[in-house]
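Engineer: Below: a set of structures, written as structure tokens.
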Structure P
Amino acid sequence: MGGSRAVDVLIVSLGSTGGLRAADDELVASLQRAGASVAVARALPPPRRRTLMRTDLAWSRAARRAARAAQGHASRAVIYSSTTAALLWPRPGAIRFDAPSAGNRPGRHGLWQRPLERRRLGEAPLLLPWSVGAMEELPPDVGRNATAMVLPVPVEPSGPLEAVRDVAAITYAANPSKKGLDRVLSAWRRVRGERRPGAEQLLVTGASAEDLARAGFQLAGEEGVRVLGAVPSEEYRALLRRARVFLCAARREDYGIAQLEALSDGCQLVSTPSPGPYAALPIARALDPRLVSEDLAAGLRAALDAPLADYAMRARRALAPFSREAADRLVADELLARLLG
């Protein structure tokens, strides 16, 4: 972060996933375009833990250390990026979140997180859920009494729509069990087996072949499946512009930046109706209800064999509320007044 100059807003950034880091970067840029001065306190990644409870505790402590280190950097307001970042806060502030532990840490996975999160959400001067769905997952008493504004993460097209799309399907498989990679592979194998032999491929991104093997997915040498691992952002978005289908079957979706990016780059979104505050789900249903079903193979078959000609253009229009311009208006017209007023 550096320096000791007073700023308008301090963001305590958890950054435990690529999506969280991208969301924080977008918020910093939007605040700066609105004329605010911003500093970022970034949590340093802790060693990996075996359970979600221990993982969340380690990240919460890392966020507290980052926030304490920034206390000499006077700020008029603080935004904690995720409820995990706020659990052990040294100073109250706004909380921005994709989903609360009340929704994504059921049972033993959230034994200590849920009650403390409930307390922090009640103490926060402002809640900044990424979506209406995230707000709806809050405990009823917190949701009724909270001061909140929905602040989506902006998603922009990475380039013009491609006339030729030479990749059959792509999926994102970081945390493959949660992302439902087993169901994605089952649907792909079934549909590919029905088609004439050819060069069609499913590209698997977000996890290496070694990571997938450790999770029980032995894909080395499988015909029709190509594991790319972690792909740099520009290269990944270029693949989306070439792909006909983005295929996903998450067991729970806390927001779905990958799906929104796929829609913005012209992919047909073939998805199961995953639970959680899945922002792309109602958009996908409206664009082509055939592609959203528990029968993932049927959706994939429809997308590959009978795509709607205007799908990509309608998808871009549907994503207007998620544009950077729309986010900038919310930040300039509403967020700064609530933070600093």
Structure Q
Amino acid sequence: MQLIVEAPINQLSFGNVTYNLLRQLWRKGVDVMWFPLGGNANFESFDKIDKNFGAWLQDSAKNANKKINPNIPSLKLWHLNGSQSRIGSKQFLYTFYELDQPTPEEINLAKFQTKTFFSSNYAAESFKKHGVDAGVVPVGFDEDFHKTSKQYLDPDIVHFGLMGKFEKRKHTEKIIKLWLAKYGNDNKYQLSVCVTNPFFKEDEMKAILANCLDGKRYTNINFLPYLKTNSEVNDFLNAIDIDLTGLSGAEGWNLPSFNASCLGKWSIVLNATSHKDWANESNCILVEPNSLEECYDGKFFQKGSTFNQGNIFTWDSDTVAQAMDLAVSKRGQNNTNGELLKEEFSYSRSVDRLLKGIEEIG
């Protein structure tokens, strides 16, 4: 099979997904013409890349313009915003969507594709209501992540972790403040925070994180710098006992929480949006949402925009505090059902679903 792939490789979630999908396409012998979207071909995060895979990627990009023709199907990994350009006559879009109110522009762009695949049932159902032929292809577990035998902290310390982008959508500030109210300056517990946002300048980010502390000093919270490589991320996930990233109010999948669960950690997960595709009472600590609130933060989500409109799910602080207690009680118990997720959700299966969906249309 021949396939045009227009997608970025970089340090962001889209880049990680692209890397893993391309690796499986290579293994499955698909003849790929890879166009790094927006020139994004940054491999800094992927410090364990197979040399043969790397050479295949270079060849795929180098020879792409010599091999393309309009009859070869094209797979594009990108946001709906920006998906209007296409290389071939048949374009299949793979995208992430977190909210609940698709705009007319988003609906039309999804319909503009030969077919649009979303990463979650929540997103696909939101568009099916508007007549979009929406497919679902779950994200997989990145096989570069693995258990280590390292001892990161004093074994008596309960280590919580929070990572990803700093956003209202993800309840980042709310999570940090709740944890500090419950465990602040109790050195039996530690919170490692690895959050950033590329749209904030360094000074802005420092001020935002300082605001989470409300002017107080804490001995048991640790703000980590951006982790450049997957090996560093793997160490972070292995170091923690309990993940808090799953408390996000709207996700396309939530890779940090999912990956932590796959490594046998306990993640506290809001039972909403894409989380419902992989998280359940046997493989994580579920928290039921208590309401909805508008997503708008005045920076990334602007009310009245033609993209990213709608609501995120919220949670009750007392309920989450109780979930933290439950997570602490499970500390030291391996999350065996969480580890099973990496078999159920592999990138090999993701690629099989994509290829089947493309071949069905022809």
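Engineer: Given a value of 3.7 for distance in nm of label points 7 Å out along Cα→Cβ at positions 94 and 238, point me to the structure among P, Q it was derived from.
Structural biologist: On the way: P: 3.7; Q: 2.7.
Source structure: P.
Engineer: Check the numbers for volume of the Cα convex hull per residue in Å³, for residues 30-157 alone across P, Q and tell me which is largest.
Structural biologist: Answer by largest value of volume of the Cα convex hull per residue in Å³, for residues 30-157 alone: Q.
Engineer: If we compute distance in nm of label points 7 Å out along Cα→Cβ at positions 198 and 230 for structures P, Q, which one ends up with the highest value? Display every interim value, and only then the final one.
Structural biologist: On the way: P: 3.5; Q: 1.8.
Of structures P, Q, the maximum of distance in nm of label points 7 Å out along Cα→Cβ at positions 198 and 230 occurs in P.
Engineer: Given a value of 65, 41, 39 for Cα extents along the principal axes in Å, calculated from one of P, Q, which structure does it belong to?
Structural biologist: Label of the originating structure: P.
Engineer: Something else: Work out the source of 104 here, i.e. which of P, Q gives that when volume of the Cα convex hull per residue in Å³, for residues 174-285 alone is computed. Show your work: numbers first, answer last.
Structural biologist: Working: P: 104; Q: 118.
Label of the originating structure: P.
Read-outs throughout are calculated quantities, based only on the coordinates presented, and are distinct from any laboratory measurement. Computed from a predicted structure; not experimentally measured. Cβ atoms are built from the backbone, for glycine too; each structure is taken alone.
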